[in-house]
Structure P
Amino acid sequence: MKVYPVISLRRQLTFILLWLFVSGCTVVGPDYQRPAVDLPANFKESTTENILIKPTSSATIDSRWWLIYQDVVLNQLEQKMELQNFSLKAAAAQMQQAQSSAKIALASQSATVDAGGRNDFGFLASWEIDLWGGIRRKVEASGANAQASEADYAAAKLSLQAQLAQNYALIRIEDAIIDLLEDTIASYRRSLTIAQNQYTAGIVDEGIVAQAQAQLSSTETQWYDARIIRAQLEHSIAVLIGQNPAAFTLAKTKTTLKVPQIPVLLPSQLLHRRPDIVAAERRMAEASAQIGVAEAASYPSLNIFAGASIRDELIGGGELLIPLYRAGSLKALSNKARAAFKQVVANYRQTVLNSFLEVENSLVALNLLQQAAATQDKAVKANLKSVQITKNQFKVGIVNYQSIVIEETKFLINELTALNILSRRLVASVDLVKALGGNWQSPFSDEKKSENNTSAVDKNTN
């Protein structure tokens, strides 16, 4: 780069101003607009007879959505997870990196000023003139990337919140299963004692004792399995809240969890309420801006500088580079950017489809499991009555002991089935909250086009 004395500086400034006049308003590349997606008026599974709450434009839940389960311990665990989970800390650090990159890109629009020198101390200001909007497109791209990273962080937090809530619900169900099995085991041991005494007295044969023993042993095996599941869930919860499993214990207690009513959004609201959709949309804006960056590389670039030194006083100069031959690399760079945009558009549309799949699956599970819970409750009550009748019949000699074994086994199975249905309903309710985006809402309105992303970058990096 040449250094020119102050005498020729005016001519160079005139030349630069002419360039700015001719091309200063030119911004190459497409102006981003979000591609359209097909959206239904309502969710398919919200039209069933047992829908919890029909979709509404005002549907919302508290930002601490897990409060709908009304469990103090769950509330405490969720708070610890948000403060202590290492995966969430990593996601936050990644978001901060993206925000810093956006700020660096934003700074590239301004001149840089340096001071120093070996033999001639002074200062020098340099500035790359954004003739074709390439720098502006870089700022748009980095701003959109920072916004996508912010949405990624929200998605990661929602996913961890949901995982913790589901693990907590499952561990409380296992507590109930363990209690049920322990009560059943105590009952079966009494039955085995009765059968052994009757066998000794010659009232029943050895086969009855064997049946009672088999019934007891198989139930004890289920009890061990339930304890394994509970321990593993406890370990998972420990890691989610950032603790070593060896240092964490969750006391066993009776569950008070109930399946809550969940407000359902209108389908169109998912585009703004699901952080993964917003992240995918922001990456489309980033890819669109990168097309402009790639195309700007095919046009001339201009760098100017000015300054002062002790020896030469005022200095200034400029450098104009015009790409003449790059062996097709510039065209390939543009094609690559356009192909990348097509890729993220396809990813965005797939993300939207997946979101509707998750909502529909959660809705149908909640609706039909609600009906299944009602029918299973009837089965449990009827089975309990059957067990009582069979025991009375056995006492008076109408039926043999095998009949009691059969009815008690049916009752245990029905009780376990009821708990399994409750477990699936609780998990499905959390899935629905997650599928609806929790209480998160995009801070990036539809009207904000990528050319206005600069202000969003400032906001996100403060």
Structure Q
Amino acid sequence: MTSLKWKLLAWLLPASLLLLLAGAATAYSIALHTASHAYDRVLLDTAADISDQVQSDGGVLRLDLSPAMQKILLNDQYDHFYYRVSAPDGRFIGGYEELPLGAEMPSMEGVFYETSYRGENLRAVGLVTHRVGAELRIVVAETLVKRDSLIREIWLGILVPELSILLLTWVLLLFAVRHGLAPLAILTRELSFRSPLDLSKVEETHAPDEVQPLVREINQLLERLDASQQSQRAFISNAAHQIRTPIAALQAHVELALRQTDGEKLTENLKLILAAVKRTAHVSNQILSLARSEQTNASMEEFRKLDLHVIAEEVGEIWIASAIEKEIDLGFELEHAEIIGSPMLLHELLSNLVHNAILYTPSGGRITVRVRREAIRVVLEVEDNGIGISAEVQHRIFERFFRPETSLEGGCGLGLSIVKEIANLHKATVKVLTPAFGSGSIFTVEFAGLL
């Protein structure tokens, strides 16, 4: 029952069948009432006619029912009639003496009841009437052949058209459901015939109102996929260019070193080779970090509760030696602040910020890493008094492979884009500001804190 068509039919077809059964029950009730009312009137009239045939001879009551009258009143082609006439004291006057009386005593209006006699089911009426100065109790009963036949005819007369209408309704339902779901089949065919590179919008003007929200969501998904593909293509192109340059330089230095016989020049070439290897390793590591953050974006399994105070201390232990080597004062102002995040990615984020600060802060400079709580927010800051970033390019500093004119040799423009990617993954905001006093930069990342 995963098919929408069969789910609809599974609701509609039984519902229509229930309506048919209800109609059949109603038709049977109508037929029964109609037949009973018609033939009960005949029984009552027959009882009245029989009472008219009671005579009194010197106070003795007798039933004077001539053969002609019997033929008129009691002969029938299909049913048998039985009757009984008795006095108030129960004395039998005429008819069939063993014909059962009803549970209720006969009344002036007549009492109808079901009984049996001589192995036949009967419909009977008991009547009290006055004749020749005496009270008479009369019972008239008949078999049910004509009644059952009339009920059957009326019932079938109603049921057969209803059944025909039901069958026609089922055919129309099958056609209507198939026709109503046709837009989904058209949409399926349109998407199935597309190539993997065709991310153009699906036509939604011809879709029904109920399907248009689905088509709009598909179009929005296609737009996101198209933007993602374009971003991936640009990323691959730029990454290939960034890797190709140091590899080409490395190849040239190696070829030159192979031709050198002078030891000093060979040493210089080896230093150039080492620099090219470091640059290639740096670019590769940055690209892998960015790819890892994008992959984590699809899976939140690494996320857990953690303290940014601990993350900052661990990153500080990694970069303190580089800061000391460059004679930079690397300080920390840390509060305990818990968030939900990935320890690995947050290490990467803070490491990139601290590494950039060390690179662009001159010897004797100062770098401060801060973690603090602000109401329901947790703020991570890295402030330096280095060369800073001009206001004109601050809005572009987080773009992939973007490098301002003040960038140092050896960078690839991916460090801050990794920071931005990881911040987005943690639903955090990242921005760069220029300190109110002095030079340098303040990188601020704001997270949602835990209450």
* Source structure (of P, Q) for volume of the Cα convex hull per residue in Å³, computed value 314 -> Q
* Upon calculation of relative contact order in percent (Cα under 8 Å, 6 or more apart) from the atomic coordinates, which of the structures P, Q produces 30? -> P
* **If distance in nm of label points 7 Å out along Cα→Cβ at positions 214 and 254 is computed and equals 5.6, the structure in P, Q** => Q
* Label whose coordinates, when helix-only ellipticity at 222 nm (-39500 (n - 2.57) for each DSSP H run of 4 or more, over all residues; to 500) is calculated, return -18500 (choices P, Q) -> Q
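We did not get these values from a lab; they are worked out from the coordinates using the rules stated. Owing to the predicted nature of the structure, the values given are computational and were not obtained by experimental measurement. Cβ atoms are built from the backbone, for glycine too; each structure is taken alone.
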